[in-house]
Every structure is written in structure tokens, then in C-alpha cells.
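Next up: some structures, all given as C-alpha cells.
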Structure 1
């Protein structure tokens with residue numbers, strides 16, 4: 001057994017002790033349901049570490065995320081449902097089955113062909129026909145990511161635009177319809193049309209090989225950095241944002257953009 005195997009077994013043993021007699025009361029009382037929020041939080045913190053470009057942060061956050069499946073497997077083992085060994089065996093076998101071009105003699109020459117073959121094998125494994133071509137997209141996904149997944153599945157069965165110009169035209173159409181509801185001050189229709197506009201933008205991102213969720217997350221990171229620059233600059237002047245005019249704050253905002261190397 002290599003170092004990785006030994007450390008993984010050590011993690012499993014530590015979790016067993018935390019959940020066992022004389023262990024940690026908090027760990028012992030957790031359930032699959034109570035841990036759900038932590039699983040999501042740790043996954044997002046891994047993404048944040050990747051965005052930060054920090055190997056040290058990523059190493060730590062990956063460890064925190066890795067704890068979650070070990071935690072859930074420990075709970076399942078106590079209930080006689082499954083063990084961490086069965087979890088690992090399941091994913092190992094799945095990876096081998098779904099990569100016949102690596103572990104078998106099938107020939108696949110492109111990433112898109114592999115995605116198509118993966119879905120075909122996945123469908124065969126399930127053994128049942130899904131109710132819809134867009135089934136299987138978790139409702140718990142962030143809305144932008146879920147929208148992208150749904151449109152990807154729809155596109156695989158031919159329900160898609162032919163050219164990006166058509167998609168862009170749809171975005172403009174939805175923007176115009178949203179503007180009309182704004183003028184009419186129809187709150188319910190505004191919400192519906194805003195949703196349609198966002199969905200059309202997600203489709204545009206897919207056509208341009210841009211992941212909308214990632215694009216928006218990076219925009220939020222830039223917004224945060226620029227906003228904090230405005231705050232800090234005014235603080236150094238002994239002022240608060242409420243004391244400054246919008247024009248003054250806009251100048252500081254542009255200064256922050258220039259520091260990023262943007263025009």
C-alpha cells in the first residue's frame with residue numbers, strides 16, 4: 001500500500017473514532033441530511049481555492065471535501081447500508097466501464113465522442129428508459145448550471161439552434177420582451193421574462209463554449225475586488241462611501257479596473 005492508501009485508511013479510522021464511543025458528540029449526531037450543507041459548502045470552497053490560484057488553499061480545501069464522502073460512508077456503514085470500500089469499488093468499476101477506449105479495445109478520437117459514448121454506456125447501465133431526454137439533471141444544482149445541463153441534453157436529441165446568430169437574436173428578443181414588461185410595470189411578467197432572458201443568455205454561453213456559472217462567478221470576484229478598492233480608497237481619505245458622489249466612486253472603480261490591466 002502506498003502513502004496515499006495509508007493516509008486514506010487513517011482518515012477512515014479517525015472518522016470511526018470520532019463517531020464511536022468516547023468520540024465527538026457533534027460528529028456522532030450527524031446524519032446524511034444534516035451534512036448536506038457542509039458537502040455543498042466544501043465543494044464551493046474548493047472552487048474558490050481554484051479561482052484564487054493557491055495550491056496551498058486547494059490542498060486544504062480538497063482535504064475538507066474528501067472528508068465528506070468518508071463521513072457519509074461511515075454513517076451508512078453503521079446502518080448496514082454500504083461501506084467506504086464499496087463506494088471506492090463502485091467508482092473504480094464505473095470509470096473502467098465508461099472508458100472502454102482506455103481499458104478496452106474501443107477507439108474514440110475526440111472529447112465530444114467520449115461524452116456521447118459515456119451517455120450511451122450510462123443509459124445501458126441504468127437499464128431503464130428515462131421519461132425524458134432532459135431527465136437526470138439535479139434540481140439542486142445552481143440555476144445557471146442546471147439551465148446549461150438541460151440545454152446540453154436537449155441539444156443531443158436535436159432540439160437546438162443551428163447558428164450562434166440565431167441564439168444571439170433570441171437574447172435580443174427576450175431583452176425586448178423584458179423591457180416591455182418593465183414599461184408595463186407588470187411584476188409577475190417581469191419575473192417570467194427575466195427568467196427567459198437569463199435562459200437565453202445561458203444558451204448563448206453554451207454555443208460559445210463559455211460556462212455561464214463560471215463566467216458569473218469570475219465577474220462577482222472582480223466586482224468584489226473593485227468594490228473593496230473603492231471602499232479602501234475612500235477610507236484612506238477619511239471618508240465613507242455614503243459621503244462620496246457616484247462620480248467619485250466611479251473614478252475609483254475605473255482605477256481598480258486599470259490595476260487589473262483592463263481598459
Structure 2
């Protein structure tokens with residue numbers, strides 16, 4: 001039997017040229033802050049002529065700026081307006097913020113709000129305990145869901161979880177990162193039993209993170225609340241006894257207000 005499921009690109013409403021143009025902007029990620037023409041050809045897989053046209057268009061619209069000396073491009077502050085418009089209009093962010101601030105005050109630790117997108121977790125709110133790194137304060141950061149999103153993965157069925165794991169780049173971030181598919185499936189099963197997740201040094205050495213999902217009215221995972229602490233001050237037993245109840249309470253209060 002033929003597969004009748006239409007892919008995005010096969011849909012007649014899909015604008016392929018727009019997708020290619022967005023590919024240019026998405027190439028400017030954490031590891032590629034300033035890019036030249038040849039860099040973008042290599043990163044996007046588009047031909048040089050197409051990249052030139054897209055670069056000129058994005059520069060004309062004010063989303064990219066070109067260095068006169070190096071001829072390399074960078075994102076402009078105008079890009080931030082898109083993220084601001086999303087955050088300002090997202091009720092989840094509005095509702096969650098005061099509860100997250102309260103959780104940070106009660107625990108003295110960093111508190112985040114993250115949502116699942118594709119195979120990543122995107123942080124919508126980041127409230128650090130103290131300024132350690134600039135990246136620690138910025139919303140929009142993406143981390144792999146396989147090691148940073150088990151609280152949300154636990155709300156999906158095994159088939160969906162396995163699909164995300166198989167499509168993920170499960171490279172080790174630290175020596176403690178759990179990368180195997182079966183090992184991750186086991187970890188997700190543990191989260192389902194407890195209702196919260198504890199991750200030890202999987203993304204950052206010296207960090208322990210406790211998280212719990214926020215479920216919407218249709219029992220679908222909307223986001224997750226994270227509390228991040230120093231593992232030297234918060235060993236697993238203490239984190240489970242003291243931080244997990246606050247994470248669960250915070251997630252529940254946010255859900256009740258949505």
C-alpha cells in the first residue's frame with residue numbers, strides 16, 4: 001500500500017524558497033556567530049548564487065549586518081524582536097514567571113522553564129542564582145532533549161520517546177551523559193514512576209538538575225520546570241527530599257493558572 005502521508009515539502013502550500021531563506025538565519029547558531037559567503041554555502045547546502053541573494057535580502061531587511069572589512073555577516077538586534085514578540089504574547093511565560101521567581105527565592109538556586117521542540121529543549125525563562133556565564137541568563141538556548149528533557153519525554157508514549165532518541169545527536173556532553181537509547185528509555189520510565197526527574201552532571205560538571213512537567217488541559221506536556229543546583233551542596237538524596245517537592249508544586253501551580 002502506498003504511503004499517502006504528505007511531507008512538508010510535497011505540500012503545494014509549502015514555500016521552499018522561504019525555507020531556504022530561514023536556513024540562512026538558522027546557520028548563525030552558538031558556534032557560528034559570524035559567517036562569510038563560503039561558510040554559509042557549506043553549512044546550508046545551498047548554491048553560492050542562492051546564498052548571495054538571501055544574504056542581500058536579509059541584510060536589506062535589517063536582520064543581518066555585513067562587516068565592511070571581513071565581509072562576514074552577523075545577526076542584528078532586529079532578530080530579537082521576533083523572540084520578544086513570542087515571549088510577550090505567550091501566556092505560559094506570563095503565568096510561570098512569578099512562580100519561578102518564588103521557587104528561586106525559596107531554594108536559592110537557578111530556575112528555568114523549558115519546552116520541547118523537535119529533539120531539543122528550548123529555555124523560555126532562565127533565572128540564574130548568580131551570573132556565571134552569559135549563556136546562563138539568555139532565553140532561547142537549546143539543549144538536547146535526550147539528556148535535558150526527560151521530564152517532558154516521560155509524558156509521551158514509548159514510541160514517540162524512542163523516535164526522538166533515534167533522531168537525536170546523542171553525543172556525550174560530559175563523562176556522565178547517558179547516551180544509549182535503552183538506558184535513556186529506562187531513565188524515562190523512572191521519571192514516569194516518580195513524577196519528576198533528577199539529572200546529575202549530564203550537561204554540566206558539578207550540576208544537579210531537578211525537573212517536572214507542566215501538563216495542559218489535554219494531558220499533553222506543555223513545558224517543564226527546572227531547578228539547577230551545585231551537586232556538592234545538593235547531593236541526590238537532599239535534592240530529592242527538598243527540591244523535588246518544590247519543582248512539583250511549582251509545575252502544578254503553573255498548570256492550574258493556564
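Bear in mind that the values in this text are calculations on the coordinates, not laboratory data. These numbers come from a predicted model, not from an experiment. Cβ atoms are built from the backbone, for glycine too; each structure is taken alone.
Starting from the value 10: which structure in 1, 2 was relative contact order in percent (Cα under 8 Å, 6 or more apart) calculated from?
Numbers: 1: 10; 2: 14.
Corresponding structure: 1.
For Rg/Rh (Cα atoms, Kirkwood Rh), the calculated result is 1.01, so let me know which of 1, 2 that is.
On the way: 1: 1.04; 2: 1.01.
Clearly, the read-out refers to 2.
Quick check for you: by distance in nm of label points 7 Å out along Cα→Cβ at positions 51 and 147, which of 1, 2 is greatest?
Numbers: 1: 1.8; 2: 3.0.
Across 1, 2, distance in nm of label points 7 Å out along Cα→Cβ at positions 51 and 147 peaks for 2.
Here helix-only ellipticity at 222 nm (-39500 (n - 2.57) for each DSSP H run of 4 or more, over all residues; to 500) was calculated and came to -24500; which of the structures 1, 2 was it taken from? Spell out each step's value before the answer.
Working: 1: -24500; 2: -12500.
Only one of 1, 2 returns -24500 for helix-only ellipticity at 222 nm (-39500 (n - 2.57) for each DSSP H run of 4 or more, over all residues; to 500), namely 1.
Work out which structure the value 5.1 belongs to, where distance in nm of label points 7 Å out along Cα→Cβ at positions 83 and 203 was derived from one of 1, 2.
Working: 1: 5.1; 2: 1.5.
Answer for the origin of the read-out: 1.
I have 1.00 for FRET efficiency 1/(1 + (r/R0)^6) of positions 211 and 243 (r between Cβ atoms, R0 = 25 Å, to 0.05), calculated from one of the structures 1, 2. Which structure is it? Before the final figure, lay out the partial values.
On the way: 1: 0.05; 2: 1.00.
Clearly, the read-out refers to 2.
Thinking of 1, 2, which structure, once distance in nm of label points 7 Å out along Cα→Cβ at positions 59 and 75 is computed, gives back 2.0? Before the final figure, lay out the partial values.
Numbers: 1: 3.0; 2: 2.0.
Only one of 1, 2 returns 2.0 for distance in nm of label points 7 Å out along Cα→Cβ at positions 59 and 75, namely 2.
Between structures 1, 2, where is mean count of other Cβ atoms within 10 Å over residues 67-74 highest?
Numbers: 1: 17.9; 2: 12.0.
Structure 1 gives the largest value of mean count of other Cβ atoms within 10 Å over residues 67-74 among 1, 2.
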